[in-house]
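Take a look at the structures below.
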Structure 1
Amino acid sequence: MNYQQLTEGRRYQISALLERGISVSEIAKTVKCHRSTIYRELKRCGEKQQYLPEKAHQLSVAKRQQADKYRIPQQRVDFIEFLLTNDWSPEQISNVLTRAGAKVSHEWIYRFVARNKQQGGKLFRHLRQGHKRYRRGKKEKAPAIKNA
């Protein structure tokens, strides 16, 4: 089984199955995750033999948003803006910052530029291609020979 975080729907499913008195291993099979995931979820978010899926999901979302992986210091954001205004591409910025030990993905930079554009900013004008995605056209097949 591949690792996937529990969704809100799965948490409610766990809650309903627990109320029925079904064992944790059976719940794990039903929800299609490992039983240790269920035990960990119950330990983390259970209160006095009662599992609260809404609270569990709120804690999960809050924990994910506070992760260091999603936080980019303001000083680095300012530097990224400076490089964008000097017509650097997001890929160039990402490579330079990664080599300097301050990882930022080029995808994050494109999302940052898109948010800036929605807020009325002008950073998108410094992108070389305007972040247009290339899509291949459909190739037409040769017509079938009639009465072959």
Structure 2
Amino acid sequence: MNDTPFWQTKTLEEMTSAEWESLCDGCGRCCLNKLEDWDTGEIAWTNIRCRLLDGTSCQCTDYEKRQEFVPDCIGLTPKAVRELTWLPPTCGYRLVKEGRDLYWWHHLVSMSRETVHEAGVSVRARTVAEEGIEVEDFEDYLVDWPFEDVPDKR
């Protein structure tokens, strides 16, 4: 029997639905509003969360119907993961795409969904709701997220 974890042996395309979904570490960073500089393509992060992101649990409050309620929500697929430039450097999907291993705080490694929060990687209690914030004011909410340039210590 092979004890090597699936994320070390399979490509994103080879994963089952359950394996794919389990790659999400629950940090919530992909569900934050971002600004892109049209000239440079540089991404600026805000602490404004999607209206469906629970700021405490870092989970979508209606994951199955999220694209009905938030039309610009980008569903992650292997193709999207390969094309998106804004996935956090700690994202399980991005790490697998890059042939790297998951960090110690990822629940598939630690066996706890709390370690992503304990490690300070998640957006838990660090966001504001987007309701009432005008798009032209998003620049007032720019942030540098911890672990944006995480050293490779797994």
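All of the numbers you see were taken from the coordinates with simple rules; none came from a lab. None of the values given here were measured: they were computed from a predicted structure. Cβ atoms are built from the backbone, for glycine too; each structure is taken alone.
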Tell me which structure, out of 1, 2, gives -16500 once helix-only ellipticity at 222 nm (-39500 (n - 2.57) for each DSSP H run of 4 or more, over all residues; to 500) is calculated.
1
So Cα Rg over 2.2 N^0.38 Å, computed for just one structure, reads 1.05; which one of 1, 2 is that?
2
From 1, 2, which structure was relative contact order in percent (Cα under 8 Å, 6 or more apart) = 14 calculated on?
1
Which of 1, 2 yields -0.46 for log10 I(q)/I(0) by the Debye sum over Cα atoms at q = 0.17 Å⁻¹, for residues 8-63 alone, as computed?
1
When distance in nm of label points 7 Å out along Cα→Cβ at positions 24 and 56 is computed for each of 1, 2, the largest belongs to:
2
